[in-house]
Structure P
Amino acid sequence: MSKKVTRRQFLSYALMGTGGFMASAMLMPMVRFAIDPVLQAGGEGEFIPTPQKVDDLTATPIRVDFTVKDRKDGWYKSDVSNTAWVFKEGDEIIAFSPVCKHLGCTVSWEGDPAHKNEFFCPCHNGRYEKNGKNIPGSPPLGPLDQFEVKVEGGYVYLGKTIPNTLV
């Protein structure tokens, strides 16, 4: 025995089906918009050119400013300025992130006259040795991060930050 569908039931099913189709047609673009940045391929591992010539580097760290072009944050693209402390140690080029591991302040080379040949964070008197190691008894909890370094055409190129390999 088959049940007959009444006109009222048919209209109810038709309206629910049409409403469900319309809701999914509106919902799918919103879901795609929300997860699209996750699906995009990342630009990790790219090296950024700096204006620093390799021949001009010495054993004394110097501040090198560089710009990351078209950095994508979700749907927003912008140019981001960054800084590194770069120097030569023998034939190797070392580049440290200037971000203190205590509270994220910016460290400087010989920023405190009382502490020569050290990186210094003025926020809470944080100190680091030249190899980026945090000095015991000062606030930083770990060593400065390093940048991956590449030389191309006589200029320094910097990659992503990595944990300090010198300590």
Structure Q
Amino acid sequence: MSNTKVEPTIITREYKAPIQLVFDAWTGPEHLKHWNFPFKGFVCEYVSSDIKSGGRSLHKMTMPNGHHMWLLTTYEKVSSPKLIVFRQYNSNAEGDILPNPQMPNWPKEMRTTINLVEDGELTKLELIWEPIDPSAEEIETFEASRPNHSKGWGGGLDQLGFYLGKQV
């Protein structure tokens, strides 16, 4: 693994929604299945969810072309209604961690931090996304994909706004 510090990807959004609703949309599978994907036409299915500090979830995203991707998530910190920190891994249906099938040198472990701040009628969201202990090859792959980060997570945050119905 590398000791090189990788600049995280930071994406921000503002939603015209109460902070508790935005937090619940991140922590309730009944909400997540409606928006936790990058583009319309995807289907998100949670097969297990224990979304709390120390918990984990497993979900499948099915793309419009029928291709699917499994993601295992482990939750480091879930503190209502302001903070969610989780690690995410490519996996199979059993939750076994696997390499990314499309990008073999993709970082094996990614950390996402969600900070929420209430500002009047708005909830401000900051998403911080970064690889954990990446190898030199993983850093290179992460950096090469940086222009697309706003398509993946950015698209998901747009879907959250559509779901909330009040994106500013």
Structure R
Amino acid sequence: MKSVVTTVVTAADAAGRFPSTSDLESVQGSLQRAAARMEAAEKLAGNIDQVAQEAYDAAIKKYSYLNNDGEANSNDTFKSKCLRDVKHYMRLVNYCLVVGGTGPLDEWGIAGQREVYRSLNLPTAPYVEALTFARNRGCAPRDMSSQALVEYNTLLDYVINSLS
């Protein structure tokens, strides 16, 4: 699993050197933000079903044509798969908060996603809408501290950009 520590060590090793001062400062910054990431991960884990459902509902509200016959959300099986995918992205964001890097998203959520969606003829815009809703829904201090919200939103922005 790719984290800040493994990324720094791997890059230094590939260059045939020890980690530099700036490499170590990067790791230190990640460790300093760990408490905020853990808070965000805990809050998301405790509420992931509701967050995913609200995000899914917002996407379907905006793209209601997807409920038409033959579209990507036209039957109960397709609807449950779409909700499952939104929840999958939210779980990957949670994993990234825990490890302190984008490895889980890179490895399990982003690699090959465009090809999969293209081959299944699925639009990515509803997923972008769902994740954007989840990002915009978060509120400090109602949901989590402002620093935890920054960590959470940064990862949502990362996956949104990958789908755009």
Worksheet entry | Label whose coordinates, when distance in nm of label points 7 Å out along Cα→Cβ at positions 118 and 134 is calculated, return 1.4 (choices P, Q, R) | P
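When distance in nm of label points 7 Å out along Cα→Cβ at positions 46 and 110 is calculated, the result is 3.6; to which of the structures P, Q, R does this value belong? If you can, show how the numbers build up before the last one.
Details: P: 3.6; Q: 1.9; R: 2.9.
Label of the originating structure: P.
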Practice prompt. Could you tell me which structure in P, Q, R was used to calculate Kirkwood radius over Cα pairs in Å as 16.3?
Written response: Q
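Taken together, the values in this text are just the output of simple stated rules run on the coordinates, not laboratory data. Being a predicted model, the structure only gives us computed values, none of them experimental. Cβ atoms are built from the backbone, for glycine too; each structure is taken alone.
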